[in-house]
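These are the structures, in structure tokens.
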Structure I
Amino acid sequence: MQLQISASNALNKWLKADLPRLPAELGKQAGVNKLHSSSNTMSWQVHILDNRHQSMERTLIVCEAYSRFIYFIPLNRAFLTLDELSERLKIEWQFAFVEALETQGLVSRYDIAIMLSKLNDIEFTPYWIKNTDLSINGHISDAAQWVTQTLEDRNLDRLNQPLAFEISSYINSQTKSVKVGSKKQRFIPIERLLAYVQQITQPNPASNDMSNVVPFRR
């Protein structure tokens, strides 16, 4: 299964990488393609945030395309190569996913263990692109405000991992909306990611794109 990782311009610059772009969509500029997750591809938008102005402390903000599920990777002045970051992204979304599931009590620990076992059987192959999905960018901007405001309120230079999980679990339990056609549909990210993971871990998952399948919530 392809793990498509879409780096923002800021992250691409930080990585000092020369990443490919997706082919430009008809009538649109290059580098702003919409991302989609399916049974064959799991897509993530990734952005790097300076914790403070001219700070050496940074945070990665990672958002899944279908569910808008967000998690954070505190970098703590570390510089990661593309390969090192790929390895972290392959596994750390699962840590944040499990933390959110347990916080919300959506499934039992037994069911979580079964899902993780099935995910472990999937070979996630990273594929990097330079792209910013503008429909996801607003969610990332909101998450960035949560990070900077939390650090300011608590007089911290960086997030520790428990605090990163705490913020992301809260964000992922809040109702979000996406525009599908002429209508807005609402959903909760952790519930939507759970549905997606359940779909891709089925013995013979459907091959269709899930981007427009949204559980509507009042």
Structure II
Amino acid sequence: MMNSESAVSRIRRFFYDTEIPFGLAICRICLPLVLMGMVLPRWSVCRELYSADGATGQLSVGFGYIDLLPELSGSAVAALYAILMFSLMTLCVGWCSRVSAFVACVLMSYFSMLDCVSTMTKYTAMCSHMLLILSVSQCGSIWSVDSWLTNRRRNLDPTQPTFAYPRSAAWPRRLLQFHMACVYFGAGVTKIHTPTFFTGDQLQYWMLTHLNYQHRLGELLSGYP
């Protein structure tokens, strides 16, 4: 019984110990910057990739669900794509952090599932889940516009205590860690059952194609197997 109680207390401490959310703040700043590297190049062709004016490739088609997601007009898609970029920028600077993360999560998932050929990748799926976790965390409590506004209001009120870094439960950071670990563990198990991964053919083929992005260094390296 003693061991059971100590194990429960350790698990509780693992998830619910309070900490200053430095890691969440770094993730909140860096994740949108990484996603912008994918989102910005597609801005000029968002009508063709994601709207009814172009040629979408819905992920749901492969599972037997035709037109599971609504395909909007080109103007509506352009507006939503602009909102996606704006939400990523506001998340990076930490303005309305939770709302920005949730909006970015919904729109990123929507556009990714509309284009399974090039937009839907392993890391876009991972980033969508990470955005969802950030939307329910205290990622904007430090190093953000939100924290600056909070401290400004506190300084105007003499009854408020002096500045101190806010603390929050550790479970959002733990969920991010578990998420990353599970994804890469699953990827490793998949590669174990893929003979072309061990021969190097799969990697060489990926370096020679531009299915997801251009990688000119891959073309150079593929010439020296």
Work out which structure the value 24 belongs to, where relative contact order in percent (Cα under 8 Å, 6 or more apart) was derived from one of I, II. II
Comparing Rg/Rh (Cα atoms, Kirkwood Rh) across structures I, II, which is largest? II
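Match the computed value 11.0 of mean count of other Cβ atoms within 10 Å over residues 10-17 to one of the structures I, II, and report its label.
Corresponding structure: II.
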Given a computed value of -12500 for helix-only ellipticity at 222 nm (-39500 (n - 2.57) for each DSSP H run of 4 or more, over all residues; to 500), which structure among I, II does it belong to? I
Assign the value 0.65, calculated as FRET efficiency 1/(1 + (r/R0)^6) of positions 18 and 146 (r between Cβ atoms, R0 = 35 Å, to 0.05), to the correct structure from I, II. I
Say we calculate FRET efficiency 1/(1 + (r/R0)^6) of positions 114 and 130 (r between Cβ atoms, R0 = 30 Å, to 0.05) for every structure; which of I, II gives the highest result? II
Calculated from one of I, II, distance in nm of label points 7 Å out along Cα→Cβ at positions 154 and 170 reads 0.9, and the structure in question is I
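Only the coordinates and a few stated rules stand behind these numbers; no lab work does. The structure presented is a predicted model; accordingly, all values stated were derived computationally and were not measured. Cβ atoms are built from the backbone, for glycine too; each structure is taken alone.
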